[in-house]
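Peer 1: What follows is a set of structures to go through.
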Structure P
Amino acid sequence: MDLQTKEFTYIFDTTSGKFLYFQVTLTGNPSDGEYLNNQLRIHEDELGEGKAYTGVTMTDVIAIARKKLADYVAVKDTSAQ
């Protein structure tokens, strides 16, 4: 499924002004009628070793969001349960 980035938002605490996380909305709608709409929060500890909010690009954050979504929807082996 081809995913499109529909929203990319910087989320701040309105009281302190502190940056909290990026919010990325990914959507997919192939011609077969299936549909995916997912909103992901990307926190500073997910950016990579030694990286801060101010040291990444939107492209970097979207790549992290796509990987996070793939990890969420990956089929897990539950046969041992």
Structure Q
Amino acid sequence: MEEQVYAVPFSLVGFFFTSKPIEESIRTDLSPEELEKLQEILSRFLFTEGVQVAIYPSVVPPDQAEEAVEELEDMIWGEEEE
């Protein structure tokens, strides 16, 4: 019998703090090797052995950050009944 592999989306949310403009704070030269290393670190520390991680780093624009945090809260705690 063939082993089935599933792709399961997950989120990792964080904030960074800086006094520089956002565009000057984010590296744009991340190499494929560095991305692979980051994926290996996440896999090793967040998941059990044998789980592989694929990520696409992105930053939520400041004008959308509040909405993104609210969506995350809804996903974690469920939408509040009004």
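Every number in this text was worked out from the coordinates using simple rules, so none of it is lab data. These numbers come from a predicted model, not from an experiment. Cβ atoms are built from the backbone, for glycine too; each structure is taken alone.
Peer 1: Looking at structures P, Q, which one was Rg and Dmax of the Cα atoms in Å, for residues 3-50 alone calculated from, given that it came out as 14.2, 46? Can you show the working numbers first?
Peer 2: Details: P: 14.2, 46; Q: 14.9, 49.
Answer by label: P.
Peer 1: May I pose another question? Tell me which of P, Q gives 16.5, 56 when you compute Rg and Dmax of the Cα atoms in Å.
Peer 2: Q
Peer 1: OK, next. Thinking only about mean count of other Cβ atoms within 10 Å over residues 19-26, which of P, Q has the largest value? Before the final figure, lay out the partial values.
Peer 2: Values: P: 17.9; Q: 9.1.
Biggest value here belongs to P.
Peer 1: I have -13000 for helix-only ellipticity at 222 nm (-39500 (n - 2.57) for each DSSP H run of 4 or more, over all residues; to 500), calculated from one of the structures P, Q. Which structure is it? Write out the running numbers ahead of the final one.
Peer 2: Values: P: -6500; Q: -13000.
For helix-only ellipticity at 222 nm (-39500 (n - 2.57) for each DSSP H run of 4 or more, over all residues; to 500), the value -13000 is produced by structure Q.
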